Structure I
Amino acid sequence: MAFNEKLAHLLEEPRIVTLTTYSADGLPHVTAVWFLYEDGAIYITTNQEASKARNLKRDPRMAVCVESREDGKESGMSASGSAELLSGEAAMSIASRINAKYLTEAALEHPVIGPAFQDMSDVVIRLVPERWISWDMEALGAELFGVDVDESLYFKPTLK
């Protein structure tokens, strides 16, 4: 499936993505992470000793999922492909931009907090998606039920 431009805002917002890699025993390893979408690639900070980095060194296959849980308008995108692990100055520059997406200026400038987050990330995962999947319940609801249906009368709210 192609990239869904209508849902691209999900990649720009400071949302949490779910990252899936594969453990040595072949089972999925799923974790929530901060990310940056830039120039067609998804970037995620980590530490070279973290399970996700060790998993990707052995098996570069990965997937990420980002979603919006607004009742009646649930939507999301997932991307999958093979990861590349970046280190050194290039990784540190990207890690700084990821931290800036999620941390306040006060946190970034704090003598302990800012450096702590920067020091946690000595590796950056880079994914240029080979496949995109998206869903948009508002569009699906309009298609299936018509534009005059009030979803709040029929669907229970989901936890956010």
Structure II
Amino acid sequence: MDYDKELEQRRHEEAVLQFEHFNNDDALALGLKAVEIARERNAAVVLEIEVNGIERFHVNLPGTNGRQCMWIRRKANTVRMAQISSYHAGQILKKNGGADIAVAWGMSRDEYTDLGGSFPITLKDTGIIGAFTCSGLTEEGDHQLIVDAICAYLGVTL
């Protein structure tokens, strides 16, 4: 894998996929867009949007279980701490020889993960205010479902 190219793609996604505003109505509309995409893909996923530590949207689609909720928490924690998508964090660690998140960044594996599936909710000119997280697919699939939902919601093509 060309990690330099992948890391550039993650930086591009995070720079482009930012919001002018984000309130409860936005969380609901974005969450429902992700549900629509997940259903089109027959994806059994859990989706969650949290803003400033408060859950604004959560759904467990058929076929999911409690393990996905545990991964949601860990992935979102990584976004809040690292201030980048959890997939981006994992790719940084892989580029650096596959370093363990606990060793490289001092982040407990019980509370954080370097697996993809959580994306920062960033307000332009403000910064990261929350995380949009998916669990149930591969880490690439979780990440891409969220990116595709945000692109569709914002009317953006990457």
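The numbers here are math on the coordinates, done by the rules we state, and not lab data. The model shown is predicted, which means the values in this text are computed figures rather than measured ones. Cβ atoms are built from the backbone, for glycine too; each structure is taken alone.
Some points to look at:
- Entry that produces 10.7, 31 once Rg and Dmax of the Cα atoms in Å, for residues 36-75 alone is calculated, selected from I, II: II
- Which entry (I, II) yields the derived value 3.5 for distance in nm of label points 7 Å out along Cα→Cβ at positions 12 and 100: II
- At a computed 14.2 (Kirkwood radius over Cα pairs in Å, for residues 4-83 alone), which of I, II: II
- Once mean projected area of the Cα convex hull in nm² is computed for every structure in I, II, the highest value turns out to be that of I.
- Which entry (I, II) yields the derived value -16000 for helix-only ellipticity at 222 nm (-39500 (n - 2.57) for each DSSP H run of 4 or more, over all residues; to 500): II
- Comparison of I, II by mean count of other Cβ atoms within 10 Å over residues 44-51 - largest value held by: II
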